[in-house]
Structure 1
């Protein structure tokens, strides 16, 4: 973990644990530099991440303050911003997977481009329906490079792939680029999701990255409209 990430994580944990409370002013940047024995640029980068996450605000000429958020809202923001995967998001529910396809294929040009792979690279081709409390929520179609996620098995697909990546392989999924669109469900999609043909569904196109900068997943997810929420935080 890089120094600015350590500072960001430490301050965030202090906000979550109420060591820094709502509206409280954080130490000045020069004091944080001394506390963490680092440069002003590193501290600034850590604080900028917290601003982007919606946990703190900077007031010109006054300093940096914890936003006036309830504890519930703080937890919601931090959980939403984690690259945690579907299973952890619904960790209080019964999550199952219906596997439609699980095979190894040579990445086509689109997948090569999305994952920045070399020609003739191989990927896992994973197509599954995720169910929450026996209700189908999303159809996932993912491509994962074999060389970066070795040993993936059917049992991992039935549970959490991200859990296998994090806990078994010891890798850190740090970020994801997402694009949202809406379309009408095809007959096949409607059948899998338990909705009507031509009902609206939300689509998420995602590329996930490790903390090394390597891409680890390219996926297309199609959600029932009544089970899809997209949230964002806008800062000036």
Structure 2
């Protein structure tokens, strides 16, 4: 039995969820993913045990799959739930690009029930709700990316409509809209919204990087280009 077999056995404890074959392929085919899985084996094992249903397993795989994509880029190093270890709410991954550019990645999977058979307005509303929820997890003083994943691709028009509508509501000081979503007021939303550097989502087989024009920390062009290329990795 090899050390890879031992690693897989240690993480999965005999269980084989739907993503096991793909996870095994990544571990056996990528030295970087093997190192990631090895250093986070306890965390992944706990998440497997705590996943209550198929949806929870899909959420976990969305994170692990995103890690695999990011690690395809040799210039990116990755830490898993760094903020949680410090008992702080924060994004799923903290990464470093080219040894000197840190950035965070928060993964959000859209469930089939959230987007299936929904029209554009409904999808836009879901995206707005997700943005309102996630901007609170974005720390200041660093590039923060929201990584959206779904069973089907997400239209760029929906993302654009969602961010434009939120900004207009905030600038028009629609206080009730934002207080009902946990913010003190519209200005509080705009303050936290500035921590969001960009949104990554898949469209037409490639990754699109929407960049927030209000972000305090912009996504560097070289980093954005590296992320766009990950779809072919």
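A few comments on the model shown:
- If distance in nm of label points 7 Å out along Cα→Cβ at positions 70 and 182 is computed and equals 2.0, the structure in 1, 2: 2
- Of the structures 1, 2, the one that 4.6 was derived from, the read-out being distance in nm of label points 7 Å out along Cα→Cβ at positions 62 and 126: 1
- If percent of Cα pairs over 33 Å apart is computed and equals 18, the structure in 1, 2: 2
- Structure (1, 2) behind the derived value -14500 of helix-only ellipticity at 222 nm (-39500 (n - 2.57) for each DSSP H run of 4 or more, over all residues; to 500): 2
Where a number appears in this text, it was derived from the coordinates with a stated rule and is not lab data. Just so we're clear, the structure is a prediction, and the values are computed from it rather than from any experiment. Cβ atoms are built from the backbone, for glycine too; each structure is taken alone.
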